[in-house]
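Every read-out reported here was derived from the displayed coordinates using simple, explicitly stated rules and does not represent laboratory data. Here the structure is a predicted model, which means the values were calculated and not measured.
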Structure P
C-alpha cells in the first residue's frame, strides 16, 4: 500500500481509467532530470547547475580518467583480483560516459516520443485497449526499478567488500590524495569512489532502461492496432465509404507508429552500439576474476556486476525480437480482416498497405547491425573467447606469481 501511494505508476490502473502511455517513462524521465542533463529550471537554476556539475564531473567526466591514471601510476601495486575488478568496471564506466553524452545531446527526442504516445492514446476507445496500455505502463516502471535495484546493489556490495579488505574499490587516481597515508585519506577516497560509482550506476540505469520503457507501450499500441485492423469490414451495416475512411485512419495510425520509432532510433542506435562493442570484454574480465582470483565477497559483487552488464543489452534485444513478431501479427491481422468482398478501391489500398506492414520495425546499432537476440549472443559469446585466450596464454598464472624483490 505504501509503494502504491509513492509510486502509483508501478501498478496497473483499472480499465475504466483512460490510459496514459507517457506514464511508462514517468520515473525514467524524473531520473534523467536528476542526471543533470536537462535545461535548468528557473526556480532552482543555480542548485541544478551545481548538482549537474558535481555529478557529471565525478561520474561522467573524471571517473574514466581516474581509472586510466590509476593504472599508469599504480599498476604494479594492484593484485590480480583488484586489477580485473577495476578493469571490468573501467570498461563499463567508459561506455557509460559515452552513452550519457549521446543521451545528453538527444534527450529532447524523449519528449517528442511522449507527444507521439499522446497521439496514439487518442485512438484508444475500448476498455480492453486501455487495459493493455495500462499493463504496459506498470510493467515498464517495475522493470525500471528492477534495474535500479540491481545496479545499486552492485555499487553498495563493492563498497562494503572493499571497506572490509581495507582497499578502495577501484584505487582511482585523485590528486593530492594517498589512501595509504592515513585512515582519513582512505575513507575520503573510498567515499569519493562510492559517490562516483553511485552516480555512474544511476546514470547507467537511465541510459540502459529507456529503450525498454519506450518500446513496451509501443508493443501495447501495436496489439491494439492489430485488433482494429482485424475488425475492419465486420460491420454489415457499414457503408463502403465509411469502411474506406477507417482504412485510411489505420494507415495514418501506422505512420504515427513509424514516426515514433524514427524519433527514438538515433538515441537507441548510439547507446546500444557502444554497449555491444565492449560487452564481451567486460564479461570476459569478470569471468576470469570470478573463476581464478576473487574471494567470496568479491565473487558476490562480480556476479551482481555480471547480471547488471547482461541487463544492459539482453532485455532490449529480446524486446526487439518480440517487436518484429508483433509487426508480422499486424500484417496477418489486416489479411484476416473482411476485405475479399469489398469494393475495388478498398482492395487496392488495402493491398498496398499490407505490403508496407510486412516490413518489420527494426532498430539498428550504429547503422551497422540489427539489434536482436542473435546479435546479443554473438557479442556476449566473445567473453568466452577472452577467457579462453587468457587461459591458453597462462596470463592468470603469471599475474598470480609473487613479484621478485
Structure Q
C-alpha cells in the first residue's frame, strides 16, 4: 500500500472559527467531546478527523461487497467514468457474479446501501455514533472503488460521515460558505444521469487512509477519488424533505378527517360577479383548511413517530417460524439467550401525556416511558434487561417477536 500523503494544514485554519482538521487519536471518534462537535460542527462546517478509528480494520472485504451486490434484495449501483471523454455510466444491481472479474482495473465504483442491515460487524460501527439520536441515522453505505474510481463532484442533502476503511481516497471539498465566503453554485450537469455539479472549486484537498473520517454537513460540494483500490463507509442521516413531511402529514390529515368538515358560507351575500372567487371566499377556504390543522401535540408527535420509523425503510420485517411459547422464551432468556432486533426493524419512542409511545416500523404502542426507552435504545435484550420491563413491556416484546422484530439467539454469553 502506498504511503499516506500528509498535506500541509489548509489555509482555512487562519480564518475565524473552529479548525477544519483534528487528530482524534486520543479522543476517538471525534477528537473532542460530542457536545463540542454538535455545537461547532454539526450542520455548520465540515471536519476532517484523522485517526477517528485508530488501527481500523475493515470488517468486510471488497469481494464480500461484490457478493452482496449480486443479491436481489440489496440496493446496489455501479458508476464508471470515461475520463478521456468525460462520460459517466450508471448501472443498478443486482449484478451477475461473472461481471466483476471482467471489470477494468481503474475508474469505477460499486456502491451498496444498507450494508449494516446485512452485516452485523458493519452494524456494530453505529454504536460509535451514539451522540446522535438513533432514529436520525439512516444506514451505512459501503463503496468499493478501483484506482481513479469516483462518483463525481456532487452535494448531499443530509449529514454524512465518510469513514475510510481500506486503501486511500482523495477528498476535495468546497467549504466556502463555512469560511464566510459566497456560497458555491449548485447547478447540475444536464448531460449525465447522475446529479453532478457543473462547477466545482475546492477549498480543501485531503488524502484519507484507514481510520480517517470526513464529516460533511448538508449542501457541501465534495469530490472523492480513489488513490488506490479502496473501501469507504458512508454513515448517512435520515433527513426527510419538507415536501416529504408535508405529503405524509396531509395524507394523514385527510385520512383522519371527519367528512362533515366542509367549506361553509352561512354569511353569503349576493355576488357582484357570479364568476368571481372573491376575498371573502378565500377567507372561508382558509377557515375550512384550518379545521384540519393538527393543533394537538399528541397527534402531531404520534404522526411523526410513525412516519420516521417507516421513512426510507430498506426492507420488510416478516414473522418468523419460531413457535416457542412465551414460557419457553422466558426460560431461554434466563439461561443466557438473547433477543436480537431484526436489522430492518426501526424503533423510536417519545413521552406522551400518559406514559409513552413506542414506535416500531410505523406502528405506535402505548407503554410506560421506562419500558419504551429500554426497548427502543437496545438492539439486544438479554435476560436481565427483559426481566426489568413491566408486564406491559414484556407483553409488547413478545408480540414484537411474534411479528418478526426479534429473533431468539440461544447461544450462551460465554460462547
Structure R
C-alpha cells in the first residue's frame, strides 16, 4: 500500500497532444499527497466492505507470512475512527473498550460489514504501565491474523489520542456463558472445542514461539458458524525458547511454575488447557477456593480429583496436561502438540477437516443478522472525563506506538 501511494505521489502525467506544451500542474505537493491518501483510504474501505466474502482458513504457512504482505493484520495509515459507526459496547477493561462497529460506506452490502473495534486511550495505557503489553498484543495479533480459530485483527491504526485494533466480530459471545447455562458440556462437545484449542496452541507455540498465558472460557468466543475464536492477547508474549517471569493470568488456571516464579514458557498453556478440559466436562475447575492463596497451594501440590463418571481417556489426558513437572507435561514433551493430538481422547477428530472449518460446531448461535448483540452484556456508557494526551507525554511515548 505504501509503495502504491509512493508511486501515485511521484507519477506525473504529460500531455500527448501533437507538440503542444504540457499544462503546468497547479496542484501543490500537499494537495496531491492528500488526494493519494484519500484514494488509498477508499481502497481500504472497499476491501473492508468485501472482507466477509473473502474469508477462508489460511494455511499455517500463509498465516505465518509478514503481516504487511497478508490481506489482514497490517498497520493502516489511512483508516480513521470516523470510518465506522459505533453501535454498542461489547466489553470494557481498565484501559480499553471494545465496540461493535459498522463500516460507513455507501457501497452495496457495506451496511452488513460489522467488526469489533478495540479502542485503547494512549494516556490510560501509559498511566497503567501497559505500553509493552499493548505492543505485544498488537504484534502477536498481526503475526497470527488469518488463523481459523484466533480472532482476526483485520488492521490496526491510531490517531492523536487513541490506538485502534479492528477485529472480526464473534456474535455468539463467550463459551463461558454457554458452559454456565449447560452446567457442563458432554464429551463430544468438549472434544470439539478442545480440539480447536489444540490447533490454536500448536500454531502459537510451534510457528510463532508465543505463550498465550490467559487461557480460560471467558477468552474464547463462538463465531456465527459455531467455531471458536480465541480473543484478548493482552498477556501473550513471544518467548520462543526463553523463560519469562511476569506473574499474569487467572488464579484457577495458573501453572505451578508461574506461582513459584521459577520462570515459565509455552508449557503454561498446556497446563491451562488441562484445567479447561476439566472445566468443560465437570462444570468447574479442579482447583478452587474462595481464597486465591488456597488455590495456589492446591495447584502447586497438583493433586487432581476426578468424578467417577469421567471417562478413563479424559482422565489420562487431563493428568498428562496437569503435570507439575514441565519436563513430563503433555504438549511440552517430545512430539509437542502432535503428542496431544495423538491422545486416545481425540481418536474421533479429523484434524485436517477441523482446521478447514468443515466440521459442524455443536452450538451454532441463532442470530437476527450480522450486528446481533443479544449474546453480550450491557455496559455503562463511557465517562466524559478524560485526561489529555499532552505534548510532554507525546514527546516521551509516541515513538512506542509506531507499530499501530
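Among the shown structures P, Q, R, from which was the value 4, 18, 25, 23, 17, 10, 4, 1, 0 of P(r) over Cα pairs in 10 Å bins from 0, in percent calculated?
Q
Given a value of -10000 for helix-only ellipticity at 222 nm (-39500 (n - 2.57) for each DSSP H run of 4 or more, over all residues; to 500), calculated from one of P, Q, R, which structure does it belong to?
R
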